[in-house]
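Next up: some structures, all given as structure tokens.
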Structure I
Amino acid sequence: MSKEKAFRKRPELERPKFPKRAVVTAGMPYGNKELHFGHIGGVFIHADVFARFLRDRIGKDNVIFVSGTDCYGSPILESYRKACEDEGYTGSIEDYVSENHLKQKKTLDDYEIGINLYATSAFGRSGEIHDKVSEEVFELLYEKGYLDKLSTPQFYDPEFKVLLNGRQVVGECPIEGCRSEKGYADECALGHQYMPSELINPKSTLSGKTPEIIKVTNWYFKLEEFQKLLSERVDYLRKNSNSRKYLLNTMEEFLRDPMIYIKKNQLPKLKEIIHTLPEHEYIEEEKKPSVTLVFKALRDREIATEIIAKHGVNFRTGKTLVPFRLTGNIDWGVKTPVKDGLEDLTFWVWPESLWAPISFTRTYLENGEASSKDWKDWWCSTDANVYQFIGEDNIYFYGIAEMAMFMAMQKEAPEIVPKDGDLILPHLIANNHVLFMDKKASSSSEIKPPMASELLQYYTNEQLRMHFISFGLDNKSVSFQPAVYQTEPVEGIDPVLKEGNLLTNVYNRLIRSCFYTAQKYYDSHIPEGKVSEGILEEAKKVILKYERHMYNHEFHRISDLLDSYVRTSNKYYVNNIRTADNNDDDALRSQVLIDSLYAVRVAATLVHPIAPTGAGMVREYLGVDERIWDWNTIFEPLDYFIPNIKDHKLKFLEPRVDFFKKHESQLE
């Protein structure tokens, strides 16, 4: 039996299957800020590395990478108000958002984020298409009966005589066990959803006083009706996908039955009224400080909270599905179609941002290069897949609300596995937080994060790209600790440079050694001969492990794999070329050069999605075309890409030329 046949018979080594077409998305930064290090290091670099790999793996015309600035929403309105009042900003809100969008786009370009379209949800052609898509989504959900007109409490500042938008109210999240720093009108900083009346200690950011609550009518998506389907979807993903376990665990937390938690010191008050509450299960455990009331329906819990609050019993609610607000009352937003007499509404920013990638894909396909111009071939085909890279705080919106809305828009009854022609339920890659000096940093927290553009004053984008993919954010939050921001001197190497040194030191050294040997002994020619069997086998193992790690989005494992392969290849060259030189053994020298140039070629292909400029320079000096990136030819040696190996010459390499460069501040 051949080695190839043996390989195919081992199921643990079967090569993963990729879709024929793929859409990659990476969150949507709000239009009230530049990109900080968490945007880049926590989402965009990972999405870009995967998108670049997919282009090499399935063809660049079969991959669309889109994202854009989230232009609307109360956070932007509030930031714009403060910019005008506190900083003297005189432009319109359109100017404000557009300026931030351009700053974001420049930062993405500076980090070599190879995005096909970085659009906006409000301006230009992408804004026009987004308005149209938003209308289509609303009409479809309305026709299918998944929208409710609900009059719900909303905060009102009597001093300023205005309804308060989501970020103009700050309090404490009412969800039991929540650790977020801030609770807003109906969601907290960690994405927990609740009714405005449940927010603890609300304060208006305008007046600083406790706001009143009045009833306001909006459209809501019947999210709670999808609890069973979403639970089945989570079970399906556990058994049939490589979805991250912590993503699925987090999704499950939102799918619990409606609950109320009451501290045991409140029990005397509770016992006086418990007989008046809707039907529920009462759970009291000896070691827990609270008792739990479990209800069959959300409406029952709402009735219970009204009764409990009226009688002065303190309580907190548990995570569960609540109607998902689709519209709001702020002017700065996508206009909602007029239905049933509800006028002058706009979409709440979160729902419309969930289908914005569809809008951006449709925008790109009008002029961009792609294997199909029909957006449905990318979003509604079983031959395609959508990969959404998100932060852990947004799992509720993408893993729960988006999945339910996309199922609701299916042609027939909602199913957890879409049929061909229905919207794909995207594959979510949720990363944990990138901390800053061991603490969570965000623009709304006390710890302010460095802007992504600032980091490029001290490190190259390739050094930062290598560092951020090594974090293992699929498992845990990781602290970003650049030496240049630490108050105490750092012993040894700057933590940010550890992974990048593989390229700037070890891989550079291997490439230069090969070129200088070829120039010295072979007039820049590649010696004729075959790559050693052992070298081929080792490379094949590395290539297949790399492919599997990419398929599973295990970027830190890719970092470790590359480190081992490049160092081993460099060690092979050093040890054997020394022997050849000491013994003046040209046959050994020739073989070492053939083997080592093959390792250079393999490493360049594997590094290409991570450090595209440096890898491109390697390709240029090898004198081969872009088929070297193509995974259809991934196992081929260099002579496969060279029509006449005898006449082919490597590009001459001057002394001390680096393929992967250090930042100028790091040079002696």
Structure II
Amino acid sequence: MKTNYRSLTEKEINQLEKQLCKAEDWNNVKVKEGFATTNLFHVRFSGSIKLGVFNHTFVLSGGIKKKAGIRQVMLHNVTVGDNSCIENIHNYIANYTIGSNTIIENVDVVVVDGESSFGNGVAASVLNETGGREVYITDNLSAHQAYIAALYRHRPNLTAKMKMMAEEYTLKVKSTKGYIGNNVRIFNSGAIRDVKIGDYANISGASKLRNGSINSNKEAPITVGHGVICEDFIISSGSRIDNSTMITRCFIGQACTLSHGYSASDSLFFGNCHGEHGEACAIFAGPYTVTHHKSSLLVAGMFSFMNAGSGSNQSNHMYKLGPIHQGTLERGAKTTSDSYILWPARVGAFSLVMGRHVNHADTSDMPFSYLIEEENTTFLVPGVNLKSVGTIRDAKKWPLRDKRVDSNKLDCINYNLLSPYTIQKMFNGKSILQKLRRVSGETSEEYSFQSAKIRNSALHKGIMYYDTAIQKFLGNSLISRLEGLTFKSSKELRERLEPDTSIGLGDWVDISGLIAPKSEIESLMDDIESGKIKDLDEINDRCKVLHDNYYTYEWTWAYDKLLSYFNLNPDTITAQDIVDIVKIWEEAVVGLDKLIYEDAKKEFSLISMIGFGADGTIDQMRQDFEQVRGAYESNPFIMTLLEHIEEKTALGEELINRIGQLA
């Protein structure tokens, strides 16, 4: 709605001058109907000025009351909304529209100097510090947009179109006037230059903010705290940047936290990332990338659902042609304390990296593995993380730790441990392990794979782990497909098993949190190249469609694999075939849960109790441990695990009973 402004009356001008207010030209000062001079003192006006009404009283922390108004300020080309409070600006505020119910107090300078895009269009040189994989950040950048822009450089037309879309959006938001939204709080901060600030933002004690957007809103406010320095940046809704954090040429996604002196340059952080104490340079931090420790350096890597142990480090050059190398820890990978990886390297999904690795291994077809360094040799333990209680705990905590409250979620995040993406890799891994065993012999002590060594027992167990997980996933998909339905004949059963779409066959990819058929991502990129998709929002919309249809596409893939794995003919499947598969599934699910149950027991062993029960007996040590950690039998996770075994067993039996009469 357009606001009508009027000129000041002579009486109002006289009163303002008595209150030590000055203007280059009072004719350029316009006010809203209902304006009163009561709360304006020592204000200097220049350029075009528009003022609202000031009749509100703020109640600040501690019960202090402060009246809306403008005091001790120089304003140049500024519009101020209703009931805002602006005071004690050390230099001036220039070229800004300021919303209603906003407080700006004790700030050095707030200015837009010339035309600004407020951080949009800034090139972040991710993965390769020397350039070549730049992502042009924009307000609504998603992890999936960025993934396509950074990694598909073998499609130069696609890269050019992505850049063009970013440039077009940047042109739309360029302005010579900045914006500070409604209900914003800015206290005790340094220079704020060329920064757009959304509604309900809270900026307190920031040292310097330059060329950026703080995309706060009422649903998901943003906090920028003490000592923060941000240059060439965009911060998305619900995020918190605090405690002397420094970021340069960075995009911060939704509900991220960077704090306690964290520093980052040329990096992208997407939904629910958390960084403290350490350093990031040229990283692509997909959803839930977490690093908490002072001595951790993440450099030139791609991560997601990742937790970096203390002292985790990577190198992106070998002292020859500069920092040109990059690496990937696929979703869910972790690093232990003091781990090191010399890029280039690629670590499979949900794997654990321990020690120093310099041999450039690619274990992407060996998910859920351990990479352990012994005497400068990388040893691979395939599939062992499938029985780790830590892996299951992570899978359960990620959805619960989604802090995004904005109704417009930029990133499509799939939390599934087992999906076509990871199961296809298990099929590949199982085949590779079987081939190694066949070529090198059953009795070989060690097998060589991708600059890594696999011990004999690890190889045999790896095949078993992957087979069990494949059976679990295929059974899960089958039971979900048949859940709650009754059938009069095997024909009806077969009709239900038929997929709803052909989409989903073939390879699947993880586009930084979005798990989707590769064919659909290729189609998306084709449409970008052809011009069918014309802007960045359309890319996000297509990704959301893929995300929403995940389970429909998953069944297409799972059904195809189910037929080949169990050697079934789609035209002759019987209820007995389904019963047989469900029994295999039950054995796989319960078997894996029992392995996890045994792994969890280690957390309650006598060794784990060392340090408890100070100066006491073993009994006192146990009692102290139980008071702090709880007893094994009553531990919430253990109880949930036992319930899971019972529930899955009951689910399988229910399906068998429901279709058993057809067998």
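Where a number appears in this text, it was derived from the coordinates with a stated rule and is not lab data. Remember, it's a predicted structure, so these values are computed and weren't measured experimentally. Cβ atoms are built from the backbone, for glycine too; each structure is taken alone.
Comparing FRET efficiency 1/(1 + (r/R0)^6) of positions 67 and 643 (r between Cβ atoms, R0 = 35 Å, to 0.05) across I, II, which is largest?
Numbers: I: 0.30; II: 0.05.
The structure with the largest value is I.
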- Query: From I, II, which structure was FRET efficiency 1/(1 + (r/R0)^6) of positions 211 and 347 (r between Cβ atoms, R0 = 30 Å, to 0.05) = 0.80 calculated on?
  - Reply: I
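Quick check: 17.1 is what I get for mean count of other Cβ atoms within 10 Å over residues 243-250, calculated from one of I, II. Which structure matches?
Working: I: 17.1; II: 21.8.
The structure behind it is I.
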- Candidates I, II; P(r) over Cα pairs in 5 Å bins from 0, in percent, for residues 339-482 alone computed = 2, 8, 12, 15, 15, 15, 14, 10, 6, 3, 1, 0; producing structure is I
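Figure out for me which of the structures I, II the number 4.1 belongs to, where distance in nm of label points 7 Å out along Cα→Cβ at positions 507 and 579 was derived from the coordinates. Intermediate values should be presented prior to the final figure.
Values: I: 2.7; II: 4.1.
This value belongs to structure II.
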- Note on the structure: Calculated from one of I, II, volume of the Cα convex hull per residue in Å³, for residues 131-178 alone reads 173, and the structure in question is I
- Origin of the value 7, where relative contact order in percent (Cα under 8 Å, 6 or more apart) was derived from one of I, II: II
